[in-house]
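The following blocks contain the structures, represented as structure tokens.
Bear in mind these aren't lab numbers, they're just calculated from the coordinates by the rules spelled out. In this text, all values refer to a predicted model and were calculated from it rather than measured experimentally. Cβ atoms are built from the backbone, for glycine too; each structure is taken alone.
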Structure P
Amino acid sequence: MRIGNLSAFILGILMIIPLSGFAKDNEVVESDKKFDPNEMIMHHVKDAHEFHIIDIDNESISIPLPIILWTDSGLTTFMSSEFHHDDNGTVVVEKNGGKFVKLHEKIYQLNEGATAVEFDDKHHPVNASKPLDISITRNVFMMWVSVLVLILIFTAAARVYKRSEDKVPTGIAGFIEPLVVFVRDEIAKPMIGEKKYKRYMPYLLTIFFFIWINNIFGLIPILNGANLSGNIAFTCTLAVFTFIITTFSGNKNYWKHIFWMPGVPVPMKIFLMPIELIGIFTKPISLMIRLFANITAGHIIILALMSLIFIFETVAVAPISVLFSLFITVIEIVVTAIQAYIFTILSALYFGMATEEEHH
């Protein structure tokens, strides 16, 4: 078997394993229960309180993560393994005088006197409320891992320059330097300008590498959905940082073009002002949605292709599903860098627009 074929086979197996364990994870192992691809896809795309690895003999193997809740009784902590992989609200965990259940990856606290969660016609809990959940979910955990990896990478690269007398990059520094130079020469300087780009370089380098490495982590099947860039809260936070920097960097010329557009008749200035004001907020919103949608869409397509095996209930479609999934995965590998580049270059463009001097 060639290396390429072996890689494709292994990738397909790694993709199928988490899907095959989905039914057992949610206690729907009955043969008459029809496979629901929408439920499975949403289960794997959204955040979770544990890393699900594999199911063996109806036993789920997972890596638990800490659950941290703030309730009326104060801080409550325990490991997610206390729920025994239940996500339907059937397992009740009693801690710190409270009773907790997990329903669709959300933690609820049962009302006083309740022993089990009750639902209305729309399957919403009626006798439970949400405590403040500051748990370390798998997305939060992988964010910390990515930060640690970036610190190790750039610390190692800095040591190379510190030891090298002629400052010739070797090892990890030889890989990092061209990327740093690329961000500087192809993004920062053209978008912001030779005179002002340096003050924005730390932020541009941070978001470029931070988004890129998290996109790469999201492609690792064994992490089973640790998809930080596919989380709208993550992309929103990055977009808010870009918005804040752009707003506080705006000079007189920038704000004049927003509130009183020069060079146009007064009626047109009045007409353009609300449009430009709206544009201040639509720019970061577009950054947020673009990154979130592109990364999430790729994962959904791969999971949908792999679901065909279970929808048709035959391994005959497995080669087609695996091959197409492999094709989309290759595209996603490229997209991981492209989306980091797009977010960075658009942020630099907004900084450049905010700091551009008036032309006479």
Structure Q
Amino acid sequence: MYKKLIALPELTHLEGAVSIHQQGEQIFSHANGFAHRGYRASNTETTRFGIASGAKLFTAVAILRLVEEGKVALDEHVAPILPDIGIDLDGVTIHHLLTHTSGIGDYFDEATMTDFEEVFQDFPMYRLRRPIDFLPLFQGQKRLFTAGERFHYNNAGYILLGLVIEQLTKQPFADYVTNELFARAQMTQSGYFRLDSLPADTAIGHIENEDGTWRTNHYALPIIGGPDGGAFLTASDMERFWRSLLTHQLLSESMTTQLFHPHVKVNDVASYGYGVWLKRLDAKREKWHIMGYDPGVSFHSAYYPQSETIVTVLSNTSDGAYALVQAIELLLLEKGIHT
């Protein structure tokens, strides 16, 4: 098993870290490539990586904790909570923001835009430090559709959820998630770190230029992550988060069921819960997963309920994670570990 995983071409070419757990036991772990190309510092199994939009799950869980505390309701309208912010929130509820069905305009619409760096041509990335700093990027945009009409992946909706969290808790978003989620899950190496002040043992994101050289992603992303993505964590911390969720340490059993419920259909095989993708692999197998892709970031982490398997791939380059997860799925199935 170990030899076949090491021999996977997708693993050989990956720059990052991989971890596989089954029923609480780690069955595979590996790291490859450079955390910092300039200093030739290697990635290790304890290196922290950015996870881009994978962090939307943290925002969703934070909101659901506030729902359980009675501070907000899933069907509550957002406009009265966030008045006068210059965004058309007619009919939009917390549920709509969580499920990408709000129809509000986005600051980076992944259905029509391909280069995230374009966002910062006229708006410096170093000014995006708190959720409220993102508002000028999508204020005044036209609605795409009526709230609840359909699914359309939306980063701005999760920025608004972060603002809701700040309004209800009177805490900065990153502080609330760190104290209420990461601390409870014992994710001691995780956090929302500034790109210009990364702690030790944290991978620098690398972007490949057209001529084959590389540059860092420091000018390609917001200076610090927020509600729609950008946390840093290790593979072990990701496993701890999954385990904490699945054992109801972060949410009650009924609310956890809500989190993983297929609230909206995305396509023939995939649905979306609250901050998490739900995919049917075949008639007997499914996976619950999160993913994130930014310049210099590639991330995919999945839980397979039939076998209680967790696969996490983190990379500090712009692609590779999803292909490796697919290859691992096929190999585990071949070995009788039915994902």
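Comparing relative contact order in percent (Cα under 8 Å, 6 or more apart) across P, Q, which is largest?
Largest one: structure Q.
On to the next question. 2.0 is what came out when distance in nm of label points 7 Å out along Cα→Cβ at positions 189 and 325 was calculated for one structure; which of P, Q is it?
Q
I have -18500 for helix-only ellipticity at 222 nm (-39500 (n - 2.57) for each DSSP H run of 4 or more, over all residues; to 500), calculated from one of the structures P, Q. Which structure is it?
Computed on structure P.
Here distance in nm of label points 7 Å out along Cα→Cβ at positions 45 and 77 was calculated and came to 5.4; which of the structures P, Q was it taken from?
Comparing all candidates, it corresponds to Q.
Given a computed value of 75, 58, 44 for Cα extents along the principal axes in Å, which structure among P, Q does it belong to?
Answer by label: P.
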